[in-house]
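Input: structures, listed below.
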Structure I
């Protein structure tokens with residue numbers, strides 16, 4: 001009898017691995033459900049085998065974007081609403097998909113569904129393409145018989161997320177590009193221009209001002225082996241930062257500091273509140289239990305401080321408390337958002353109120369991006385002009401002294 005390995009979630013919400021013997025994949029899934037497990041992933045145990053799949057390695061470097069998932073969700077919702085069978089719809093979308101990773105995932109999902117696996121369980125096997133939020137909403141749509149509506153909500157949710165991400169990226173793109181250009185110009189002038197003037201000043205034998213001497217020292221360092229050490233130091237600092245951020249303490253510390261950053265802190269907070277409200281509202285509206293919804297929102301929040309606040313709210317609800325009171329304790333969410341959530345809980349329209357909160361704070365993010373861009377543009381121009389002007393001034397100050405002696 002074949003043996004199957006499953007990743008399941010028990011009655012306490014803990015994820016673990018289980019082995020089960022059964023005649024078929026469907027029978028194994030039924031046996032696990034009879035034991036009270038929620039099956040997240042199920043596959044036949046093949047023993048300890050090693051094989052090299054070039055296509056799988058290539059697909060591992062491909063990323064499925066939010067926009068691609070939104071387009072897929074919208075198209076599948078249209079097909080399901082039109083009465084097209086899910087297997088056939090997945091086959092059509094797989095054929096026209098241009099993303100190699102998503103195309104392979106859709107092919108595998110179509111094969112699993114054809115063999116009797118639920119769509120949500122089939123998608124759960126591809127976490128790189130479909131996260132916990134996506135799978136939970138699909139599962140709720142299957143249970144409620146409203147898969148087309150849930151897919152349409154998913155498409156709207158992902159489109160809103162993509163729009164919010166683009167707004168934030170547009171705010172960061174300008175300072176990053178100008179900062180890179182400013183650094184490149186500074187290094188270029190220091191490495192190539194200053195040595196020419198250094199030779200002239202040496203021939204003239206004039207005393208160099210402190211600013212000129214400082215830039216010449218920088219030029220000598222950048223043209224020596226010390227520059228290699230500086231590059232490796234910066235790379236090492238970047239790696240150390242990433243490793244520190246992977247730890248729970250590091251992630252919490254950095255995320256807390258990011259919320260207090262001038263200019264960007266307010267933008268990060270508003271975008272986090274908008275994403276929480278939109279995702280939580282979409283999950284509850286689709287019929288996903290509140291505790292499961294909060295668990296998913298916590299894991300997809302993108303900020304450890306916000307995740308801690310959501311986790312506190314989840315614990316509060318388990319003990320019979322209210323979400324708004326729990327969220328208020330950590331002082332992460334704005335007072336207006338807390339009040340609107342409280343009203344939603346009292347009136348029994350939490351999902352509708354969450355959508356209103358998301359709409360409001362997404363508009364706030366859009367206005368904040370525009371304001372941030374308008375502030376950063378003159379600042380970056382001043383910084384760029386100041387760096388170039390400092391180099392030019394340092395080069396011409398010694399010449400002024402020579403002209404004074406000649407005069």
Structure II
């Protein structure tokens with residue numbers, strides 16, 4: 001039987017900020033987005049703020065209504081990544097099977113480490129003590145025989161705790177938990193399960209697998225297996241590179257987008273970012289997907305297959321605009337939009353040429369974009385940009401509207 005740990009840094013961003021600013025430790029404090037850019041939500045909070053009922057993901061306005069004296073600082077992701085990377089490196093003292101789940105959570109398969117370090121619980125307790133001593137942070141760790149239950153264990157008791165879930169006790173610990181506590185049960189799945197009376201993980205475990213397959217498809221079978229402790233998914237090793245399945249970016253501009261012209265500005269910015277990342281990984285995409293969110297927070301996603309794979313921002317942006325015109329009528333302004341490149345393939349992979357393509361023109365555009373990439377790497381992302389991004393500065397964050405050194409015009 002495997003021994004798997006799931007280690008979760010408690011209140012990660014807020015805890016790291018408290019190391020740099022000890023005065024935050026004894027006051028209600030949170031890390032939040034930029035309200036001026038309409039990214040004003042709680043990203044992390046300390047224990048003092050939790051006592052006021054402040055939750056991750058809620059608007060800063062709501063949080064301040066609960067706690068008027070709340071101190072909020074902007075995130076410093078570079079600092080957080082430094083700490084999290086160091087903690088992950090410490091985990092590798094116990095096993096080479098360490099799989100990150102976000103910045104501040106990791107699975108560790110310590111099945112083969114027992115002869116060196118003792119039981120899974122012993123290893124978890126040692127890690128908990130070391131994180132506190134060496135980094136001045138705390139972790140909650142789940143110990144179990146699979147990844148799903150280890151994750152539930154780390155969530156079960158916080159902060160600074162170890163919870164062990166075994167084949168003998170999982171029915172007592174796991175089954176009374178709300179069904180949405182199970183990995184991959186989102187809001188839509190929770191609503192479907194609640195409608196048929198499934199409210200706990202135990203309810204899910206005791207529902208017919210065939211019925212769940214009819215209700216939720218393959219996802220229903222997977223969740224049934226998870227609820228019954230049947231998860232055989234491996235913990236990847238540190239040397240395994242993640243396979244990139246898609247590359248995307250989204251943004252919430254300082255004001256709502258009222259029409260196609262507004263979205264065109266933002267789509268050009270996003271397409272540039274996405275395609276720059278495609279080229280940095282030597283990839284091309286065969287599918288372009290757009291994500292639209294109205295100012296009433298209703299969402300829509302649409303996608304289109306391309307005639308041939310691309311890494312050109314002109315093609316990606318034009319496809320995104322085609323999808324927008326076909327599927328959105330601006331009955332409501334748009335609050336945020338996103339572009340995602342999917343069905344990725346190696347950039348040098350041979351493709352069948354078509355009589356409709358203009359390979360010479362595409363080659364020239366690619367050389368231009370690669371030259372832009374080189375300029376940005378050397379002088380920064382604001383050193384060169386498209387003229388369309390200067391047509392309406394009210395749509396761009398302040399850092400994007402300072403005068404550029406050069407402007408790239410598409411033809």
With Cα Rg over 2.2 N^0.38 Å coming out at 1.33, pick the structure among I, II it was computed from. I
Using the calculated result -11500 for helix-only ellipticity at 222 nm (-39500 (n - 2.57) for each DSSP H run of 4 or more, over all residues; to 500), pick out the matching structure from I, II. II
For 13.4 (mean count of other Cβ atoms within 10 Å over residues 173-180, calculated) the corresponding structure among I, II: I
Out of I, II, choose the structure whose coordinates give Rg/Rh (Cα atoms, Kirkwood Rh), for residues 269-364 alone equal to 1.02 when calculated. II
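Values quoted throughout were computed directly from the atomic coordinates according to the rules given, and no laboratory measurement underlies them. These numbers were taken from a predicted model, which means no experiment stands behind them. Cβ atoms are built from the backbone, for glycine too; each structure is taken alone.
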